[in-house]
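Heads up, there are several structures right after this.
What follows is calculated from the coordinates using simple rules that are stated; it is not laboratory data. The shown structure was predicted, so the numbers you read here are calculated from the model rather than taken from an experiment. Cβ atoms are built from the backbone, for glycine too; each structure is taken alone.
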Structure 1
Amino acid sequence: MFEAYGQDLKEVFENAAEALFNVICQIDKIEPKQEIEITVNGRNSEDLMFNWLQELILIVDTENMFFSKFEIKEIKEDGTYLKAVCYGEPASPEKGGTLVKAVTYYKFKLEKTKGGYKVRVALDI
């Protein structure tokens, strides 16, 4: 389980992705050599966060990529859409971390706080 914070939705989504990849790989060893553009939809901000993290896990599995930098290019305030660019390199066992199967709904929560936003995420490993 991890928590990520941000002053706005864009920042909390970028920080949540970074926290996820701190589990998946040794993020400090991942070079931003390649980029992949991702679009994700949701019913609201919490749903969008869940779908965003699930999509990143799917890309690790299908594209065999590790990421170290995340840039939200566009995000709708109602939480129905985001477009992002993720930077990384092909996955390699020596830079790997913990195999993450999925994001779970266990204690999952995205909330607006006094200082911005906070998300709590539990992972199935």
Structure 2
Amino acid sequence: MDKPEIMVVDDQPAICKEVASYLKNDYIVHAFKDAKGAIKHLENNRVDLILLDYYMPEMTGFEALLSIQQNKATSEIPIVFLTAETSDRMEHEMLQRGAVDFLVKPMDATKLKKCISKHLSA
């Protein structure tokens, strides 16, 4: 059976590296340092879930989410936000805008894997 493909989009290379190291045994991981590169990748490639940083230069996580949701080919991909922000308002806004979940950075490997597993099987 093919491994599910996960896209990680974060402007901090250390976060991409950390997430990839947690997931490399169970998933194919595609890491991008910006949303524009990730969206370009999605034009010709399919992934099963996207881990998307909220705060990024050039294009924010919300702008990327909107772009992904507006494209019929990618609109069904579950998106989990990665954020250092922990306010209830932020959580509500992320979920309201269409993210399936969010994880607070720095991430716990066990929580990350549980979150991904939950949303891939949904």
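Some notes on this structure:
- Of the structures 1, 2, the one that -12500 was derived from, the read-out being helix-only ellipticity at 222 nm (-39500 (n - 2.57) for each DSSP H run of 4 or more, over all residues; to 500): 2
- When semi-axes √(5λ) of the Cα gyration tensor in Å is computed across structures 1, 2, the figure 22, 16, 13 traces back to 1.
- Calculated for structures 1, 2, distance in nm of label points 7 Å out along Cα→Cβ at positions 64 and 104 is largest in 1.
- Computed 22 for relative contact order in percent (Cα under 8 Å, 6 or more apart) - originating structure among 1, 2: 2
- Origin of the value 3.0, where distance in nm of label points 7 Å out along Cα→Cβ at positions 32 and 112 was derived from one of 1, 2: 1
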